[in-house]
Structure 1
Amino acid sequence: MSWKTAYRSIYYRNAPEPEDLDLRPDETALLVIDIQNTYLERPDRESLTAIEKADYDAWTPFHERMHNTVIPGTADLLKIFRKNNI
């Protein structure tokens, strides 16, 4: 499976594979939106009620993906863009 189709939304599952990108450094910018610590703060799970624990658990995959995939990947992209003066 190609990186172009590996993480597609179900809305695009039957769409054709996108064309290769032609990114020109002088016309390219990296825009990072809304990765803020405030959205990643979590209380101690043991201090929560049963209903709050259910909500906490429902949000756990989001938090794991943010911490293990999104934030490190964004940091890597920022390093690459800065290194290449983009």
Structure 2
Amino acid sequence: DSPVLWIRLDPEMSLLRSTVVSQPDYQWQYQLRHERDVTAQSEAIDALHAFPEPVTRKALTDTIENEQTYYKIRCRAAHCLT
């Protein structure tokens, strides 16, 4: 069996409703680092704002330094650090 790495609800955004997903910080970090969808990365950054820990700072810094990441996501990660 494989562990659950992260949870995404309605990734195609076909439902008109808001959702609240509670995950541990390591799942949000994994989603930020490995999910290529900009919406998922943005959700992860929003959630990581509530986890002021060194590992969260490292995940956000890695995102900022990754030139393959969309520039607006990099800007949001930088803003999250302030």
Value 17.9, 53 of Rg and Dmax of the Cα atoms in Å was derived from the coordinates of, among 1, 2, structure 1
Mean count of other Cβ atoms within 10 Å over residues 20-27, calculated, reads 12.4; among 1, 2 the input was structure 2
Output -11000 (helix-only ellipticity at 222 nm (-39500 (n - 2.57) for each DSSP H run of 4 or more, over all residues; to 500), calculated) maps, among 1, 2, to structure 1
Distance in nm of label points 7 Å out along Cα→Cβ at positions 4 and 52 gets 4.8 when computed on, of labels 1, 2, structure 1
Calculated from one of 1, 2, distance in nm of label points 7 Å out along Cα→Cβ at positions 12 and 28 reads 2.8, and the structure in question is 2
Output 8.6 (mean count of other Cβ atoms within 10 Å over residues 44-51, calculated) maps, among 1, 2, to structure 1
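Values in this text are rule-based calculations from the coordinates and carry no lab data. Just so it is clear, the structure is predicted and the values come from calculations on it, not from any experiment. Cβ atoms are built from the backbone, for glycine too; each structure is taken alone.
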